[in-house]
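FYI, it's all coordinate maths here, none of it is from the lab. Treat the numbers as computed from the prediction; the structure is a model and nothing was measured. Cβ atoms are built from the backbone, for glycine too; each structure is taken alone.
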Structure P
Amino acid sequence: MLPRFLLALLLLPAGMLQAQTRNLDMYWIDVEGGAATLIVAPSGESMLIDTGWTVGDRDAKRIYAAAQQAGLKKIDYLVISHFHADHVGGLAALSKMIPIGKFYDHGDAIEKENQQWLDSYQAASAGKRTIVRPGDEIPLKGVQALVVSSNGQILSKTVPGGGPNPLCADAEQKAPVAPENQRTVGVLLTYGKFRFLDLIDLDWEKEMELACPVNKLGQVAIYQTSRHGSLDGAGAPAFLGAIRPQVVVVNNGPHKGMGQVDNNVKSLTPPGTHTAAYEKNSYQRLAKIPGIEGIWQGHLSLLDKDPHHNTSEEMIANLEDTPDCKGNWIKASIARDGKFTVTNGRNGFSKTYAAR
């Protein structure tokens, strides 16, 4: 006679068995200095954060191709972080390629120059739209997707693992950047021991609100860089040192993001403070995060090809300039026990890590 637990497994529907053995998969789709992160939960439900640029439907086609590779027939949840062209530009075309279930955003506060992107979003999301606030959750089955910032506000409560941040003593403050960036919908995703933080274009001032005097986010396994890796007006050391990512994924383009000059760095050591010097070059600043184990880039920076200012070539998904770019993705596959493997879609190179 079969043991009872084996008999119970045999009687489970095939879909339930598959869901129990699936990993959480994440694709960083190359939208060349925009943003499009596709998340597929073990339950089979999916969430897309941002849709890249318009650019002749290039980015919508790349997102659709990734969705097909992931076996998706629809996108269950779409989060638009804010209404800039590099984040919502691909939506109109994408919505014609694949059904989208529910839409989430920060609301209608907008500058005049961004009105066309809000209009495009409202047309695509009609009747299926939810405005989120910090503390809300996107109902991605089997994974917690917590909104930590939205419409200029940040999370009021500290998540488990957060607490007082000693790095805040004498930490440098900066003036806010463009209002629309400050309205960014940022998401903290938790699956067992694994955490992923995506703050998109949130700036230094809001990072400091999340990290000082109390680190409200705890530590994360993967951090998608803010400001496309340029850390121009972002990447506060007190914030980076608090979240202590093991792996960083940079959603840069060949001429956007990593490699740009951070004009907001006035001095490496602010006068009259005891703040430790931090790197003006964004790659070097990321590489000095305590406990960092890997940095993966969407593109080789053609703004700054210095090998000391880019990660190892085997961990860069695209090496070409835009006309020849193949649009390779970076993928992470995360098991329930916290082990996760990151893979370069260009060459198949992968590394496995264990969430702390």
Structure Q
Amino acid sequence: MLRVGLEDLVLQILVLDLGEPAQFLLKAVDKPTDMAIKNSLNLLEALGAAESDYDTVNQNDESVMQVSTSLTALGYHLATLPVHPRVGKLLIYGSLFGCFEDVLTIAAAMTSRNPFVSSFDNRDAADEAKRGFASDDHIAVLLAFNQWSDLKRRDGRRAKQFLRENYLSYIALSNIIQLKRQLEKYMRDIGFFSKPKGRNSTNHNDVQELHLIRAVIAAGLYPNIVIAPRSLQGKTAGEVSFRGQKVREIYLHPSTIAFTATELESRYGCYHEIVKTSKVYIRDSTAVSKFAILLFGGSLKVYQTHGVAAVDDWLKFRIDAKPATLVKYLRSSMEALLLEKIMDPAIDVAGSSKGKAVIEAVSSLLKMEGGK
């Protein structure tokens, strides 16, 4: 759980007002490469944690690129959390949108080993058991954990049987419990913890909440987005290539739930892990909606005359003028809520009249789209 990424150092440099990170890091004994610094700044920009202005100046008859970086309200809060910015953003948005308990489970699972285990001999049965929970990897882990937790409280013997039947690791699930307590403490320390209203038992029928949870996952994992072909053309999702922001051909790993799917819930998916072997694979995937990306993605540009909205100039969606205007308003409103929290950490921004209105509007947009 220790902070080790370069983007974490950048956040600390900014929040402590130690100067421009690109210049400060070059003073280190083992200074990072220019590419590493640029990649960290790009990631923080994509997460909405920082804003960078690039300018070219003439020094000693040479053109030199200078960077000016500043924290956003979200970036300030991420700098105060001792976790990776992705996990921090996931937790903050989970708290804001009233699905903290379930998002806490997902965040803990991301920083732990996968609770689904299988051997070569039982891989097919294990994959089938995992698909029985959900069509998305992160949601499947959440639902499996919730069901096991409920059983463990009521019937220990049945809980053990549940683990065997669904190829789940007791050690991995118990580790998630410990990590949840740690993450909850971090959030409590910065004033973002709100006590859940009883047991938050997300299930297959709670469609609206699952759409919201998927959107929050997208917020934390952006820009890790892949786009599927418009049609699978009779193939499974594992047989076709997806497109990423920088990698043109990305494939689903055979361990992903969607690998054998012949139809996808959405063309857009987010992922946490990516590996390169014979191909570039993502090891987990959750379907996300167009509005989830528009609301929680990177830099947004709206071309009203063309009816198009672009996120970071590569994710482009057709959208009418009214919903596009609403998306821009909601994005700025969410930033304003986070800014209010900086000014007064004790304030319950999600419980305020403005906060409730913003959250209800976001939830309505996601529900209206139906996750497609």
If log10 I(q)/I(0) by the Debye sum over Cα atoms at q = 0.08, 0.13, 0.14 Å⁻¹ is computed and equals -0.37, -0.98, -1.15, the structure in P, Q: P
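One of P, Q was used to compute helix-only ellipticity at 222 nm (-39500 (n - 2.57) for each DSSP H run of 4 or more, over all residues; to 500), and the result was -15000. Which label is that?
Q
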field: Test item: distance in nm of label points 7 Å out along Cα→Cβ at positions 27 and 259 calculated as 4.9, pick one of P, Q
entry: Q
- line: From the coordinates of one of P, Q, distance in nm of label points 7 Å out along Cα→Cβ at positions 323 and 339 came out at 2.8; that one is structure Q
- prompt: Quick one: Cα Rg over 2.2 N^0.38 Å, for residues 187-290 alone came out at 1.03 when computed from one of P, Q, so which one is it?
  reply: P
